[in-house]
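Values in this text are rule-based calculations from the coordinates and carry no lab data. On a predicted model such as this, the values are computed, not experimentally measured, just so you know. Cβ atoms are built from the backbone, for glycine too; each structure is taken alone.
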Structure P
Amino acid sequence: MSWTLTVTDLNEYVRRSLAGDPMLRDVLLKGEISNFKRHVSGHLYFSLKDDQSRIQCVMFRQDALSLSFSPADGSRVTLRGSVSLYTAAGSYQFYAREMTQDGLGALYVKLEQLKKRLAQEGLFDEGKKRPLPLLPRMVGVVTSRTGAVIHDIAQVARRRNPSVQLVLRPALVQGEGAAADVAAGIQELSQVPGVDVIIIGRGGGSLEDLWAFNEEAVVRAVAACPVPVISAVGHETDFTLADFAADVRAATPSVAAELAVQDRATLENAVEGLLSRLYRSAHETVLLKTGQIAALEKRMALAHPGARLKGQRALVAEYLLRLNQKMREILEEKRALLRVRESALTALGPKGALRRGYVIALSEDGTPVTSAARAPEAMRLLFEDGTVTVRTISKEEGDPFGGKDEEL
């Protein structure tokens, strides 16, 4: 006998069948986490896998709050929960109530070992990181031809600076052969004339999805690339070894385009601002130098031999004027002194004596007679108004004033 069921009826029947099986109500399930996502609601969505199979798992927020560690891709865990069917999608999945850490997954261990070895070789050294070119002419991109990455990069680049040329080297970004293809793409683009920077990237995914960018071939190609490399692999929370080897790590492909291509309008505004500052500085410098030149010209004019000679001449003229004035003063003083002394000499001389009533006795040969004892027989007496010739009748020696001082 056949039954005609709706899809909902069938899914609900399977759900009740699974829920009614006591073997599936409380199950311990071991495996490795992959494609881990934490929803904004707090629910955890991930796959649990082993070497051959995987199952979709859910852990609701109220159960996830009790976790003592942060699950991630590559974590090996043991889950306790039940098996059921999500009827809206018809998907069979495991609902985890508890989760305990069971060591690291094999893929994660491999990643850490490779990371340690390459770090020891110096491939991740910060000192080797190169700055991105300010104004690239051409940006190379290694990514999938059909993914959203190239669309996002092209859209951002066109908006920021349409004159920058993008060169796409399509590459596998997931699965077998992806690592070799990405490494070859990096090497090929680095040889294209005019390529100034290379972006490698892909969208988000699980550890397995991003694994090509953890492969040694890709990491070495990034580290050996002669032009700067921007790694934009996965979402902001995703990290690959290519990120550590790249010169710059971008959270998303759009951010990588913003880092590689400077905004033209912003650069033009910056250039205009710099030009304005340059013109203002040049004007101020010209004014300053003009003032300095004028001051130097003044100093040079003052220091010119002609100017100095003119100054010295003026100084000499002033000194001569002062010297002549001083000489006139000295001459006047000397003339006044001479007149005083001349008056004194005149008063003390023979004429002065004659005017006061004295006479001068001279011998016949004109020699003054100064002593009564030596008076000659004939003498000439000088008066103020004339001379008289006399003869000596007698001589009387001795003080004519009788020893008394007489007023002359």
Structure Q
Amino acid sequence: MTEFLTSQFGVSIILAGVVFGILQGAVAYCIYFERKIAAWIQDRCGPNRVGPAGLLQPLADGGKMILKEDVIPGHVDKNLFVLAPAIMFIVAFVGFAAIPWGGQLELGGKLVSIQVASPDIGLLYILGVASMGIYGVVLGGWSSNNKYSLFGAIRATAQMLSYEIPMGLCILVIVLTVGAIRLEDIVLPQTAYWSDVIPKWNVFLHPLAFIVLFVTMLAEANRTPFDLAEAEQELVGGFHTEYSALKFGMFFLAEYASMITSSALLAVLFLGGWHLPWIPWAQPEATGIAAVIVKMLVMGGKIAGSLFVMMWLRWTLPRFRFDQLMRLAWGGLIPFTLGLFVLTVGLLYFDKHQSPLWTLGGNAVVLVLTLAVAGLSRRDVTGRPASLPSLEGRSLTHGRLAGDVS
């Protein structure tokens, strides 16, 4: 038994149970903190009746979801209707397996990784699993046999396919910079320092790629201002309009679980993962149990910070129109991230990809060129912004501009 507990397989099994349990609780309380943050921004109190400071509100909400009547409309495709939320829920909770949560732990004179699985293609595994979530959205919208649900599913499909391109290009920038796709091998180079002071976190090399990746993760999770697939004013509830009770709740649990996994991936790629500068217990050489706990807390703190920003933006920014959403991806983010990718390839060729001076300067050049090209592309041959219709020769009181009341 002792040999099993000190083996990598045993540690992975225990860690999987611990992390899955923590994720379940974190997902429930993400809803509580979302409501508290919304109340803070709107100058309200938020949940404050069920338990001290409303801390038992998630339990009350969960009980309500379980006890509510589970209605399956007669016009739906029942098998696919039930399968859709299950797919989203399962996919959202399997991506955490490849995340390095706490470096290495010394047990019985050998080192074991605080990681459920360590595949050679860990980064590709997470991206592949995350992309499968669209199947749950499409099946939910299609099986509902409802025009609002179908419109929501089509919007979500177009949105996810569009924003996965800049997401992939941002990740390729980091892969080229680090030269690895194993997540633990991406974290380790970031534990070094420039001039023994500044940590070599990738966010200092590619801050714009960090921002774009964060934006695309918002879009992939259907979070405001990219929640066009659920737009209540237009589509009632989008792809989950016909759902109720626990199946309805599973969509939201999956959304928050994917937000946590996305935040963990963001921390690993750009923020050094479990590393915290100048803290001895959060360095690679610290392999004791206390050090592992500290590293996991550091990782949790970075995830919590990312979740807070996501929730903050939801209650601060207005929702895009769908044409603006697609134009942002195809006319802005994709050309820009493609420029960052080409820049990184060039810096890699000249062996300057680890130099902050060259990478930051190149980022600034790519940003200026992208803004210039985007500005020119929005103007027609007369120099007038292409998105604004010409009113020359047209009366504001007659014809279609006046509503064509005649």
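Given that distance in nm of label points 7 Å out along Cα→Cβ at positions 83 and 339, derived from a single structure, equals 4.4, which label among P, Q identifies that structure?
Q
So Cα Rg over 2.2 N^0.38 Å, computed for just one structure, reads 2.94; which one of P, Q is that?
P
For mean count of other Cβ atoms within 10 Å over residues 163-170, the calculated result is 22.2, so let me know which of P, Q that is.
The structure behind it is Q.
Name the one structure among P, Q that helix-only ellipticity at 222 nm (-39500 (n - 2.57) for each DSSP H run of 4 or more, over all residues; to 500) of -19500 was derived from.
Q
On distance in nm of label points 7 Å out along Cα→Cβ at positions 131 and 267, which of the structures labelled P, Q is highest?
Q
Please state which of the structures P, Q yields 19 when relative contact order in percent (Cα under 8 Å, 6 or more apart) is computed from it.
Q
Figure out for me which of the structures P, Q the number 17.4 belongs to, where mean count of other Cβ atoms within 10 Å over residues 115-122 was derived from the coordinates.
Here the read-out was taken from Q.
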